[in-house]
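The numbers here are math on the coordinates, done by the rules we state, and not lab data. These figures come from a predicted structure and were not determined experimentally. Cβ atoms are built from the backbone, for glycine too; each structure is taken alone.
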Structure 1
Amino acid sequence: MARRPALGVGTSHAWYIEAQLGIPYTSPLRHTREYLEALRPLLRGEHVRSSGEFVAVDTALEINAEAPAVLLAALGPKMLRLADGVIATWVTPEMVAERLVPSQPDGTRIVASVMTVLTTDPDGAREQLAGDFAMAGEAPAYRASLGRAGIGIADTVVAGDEEAIARAVDRFRDAGATDLVIIPYGGPEDRARTLDAVTN
């Protein structure tokens, strides 16, 4: 059965929105709420008239297909309440089961993106990745989410042999993730071996 198309949206981070795009990043929650209030009916082909704090629109889209599901990149409790499907990164199976699944209506998609590496030195791989992605760990949304779980970025990494990776995939599925995006980590050969491990 074909799956309904999905559109992923998110707030990004202040360092990119402000420094790279020159757009104020004053209230991601209010901005996202207004954006979704306009976007969802537009995707259903409705004419939307709205003039809010962040979003001003007076138009309709010509839609000749079923409106896609809108998946929101979200981790915080208030942002999760706006979602009708979630994309999350830097999460563990426990975070999926305890935080993401209860926040969503039954039947919605919960997409977990997981940094994964096939290695004989999982602790070393986690330590290296934590250094490479230290800036991500300092982003307020990730820092808050990881802090609530009492973990760091390294604790979200799937690292080990084929059996360990397979067990982790099963744990995410059992926790309620409907989709698992494997992000292979390391050099080109490391990434190729990791992808072979999860696809064979």
Structure 2
Amino acid sequence: MKVTVGISAHHLHVTKEDLEILFGKGHELTVHKKINQPGQYASTDFVTIRTEKSELAHIRILGPVRKYTQVELSKTDYIKLGLDAPVRESGDVKGSAKVTIIGPKGMIERDAGIIATRHIHVPEEDAKKLGLENVPYVSVRVPGQKGGVMYHVSVRVAPNSYYEMHIDTDDANAFQIKNGEELEIYKDITE
């Protein structure tokens, strides 16, 4: 069973309230480019993430607005910032790394910094056909000189999703994976 890879660069999701603090009352996200997951997009808005040690500028907000604010960076980014962020599923920000987010009109401090888990989006209608309807995790084999096996890749079954695996830039660089590459899923490989 194969899956196409989408490499996720650093980005963040914000609540409507936090967006207005960062960009001003009434501000709305504008679509820069649609992404594969239905209804989601890269916006034209950017922020800076700052800590006592360093900062990362030009971090793109993905839309639409969400019920939580979440900063998704790679381990390499968090090392630069001097933070020890947990690996988490999207939306699980309680007790995550505290970050300062700076926009053109204001700033906020939130426990919102995570390293996103490797995950595969599976449309509800395809889950049964693929044998993934009650499978929380799979392993994914990567071919090539720097290949290997990625364990604990979470499976996210949801209606109206686009069948795709998401990894961060650290994983992509370590395994020399290119955006759009097809990898093989194994349900029977364990560590």
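Data for the structure
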quantity: Read-out distance in nm of label points 7 Å out along Cα→Cβ at positions 76 and 100, computed value 1.9, structure in 1, 2; calculated: 1
quantity: Structure from which -11000 was derived, helix-only ellipticity at 222 nm (-39500 (n - 2.57) for each DSSP H run of 4 or more, over all residues; to 500), options 1, 2; calculated: 1
quantity: Structure from which 27 was derived, relative contact order in percent (Cα under 8 Å, 6 or more apart), options 1, 2; calculated: 2
quantity: Value 3.5, calculated as distance in nm of label points 7 Å out along Cα→Cβ at positions 20 and 172, assigned to which of 1, 2; calculated: 2
quantity: Identity of the structure behind 49, 34, 28 (criterion: Cα extents along the principal axes in Å, calculated), options 1, 2; calculated: 2
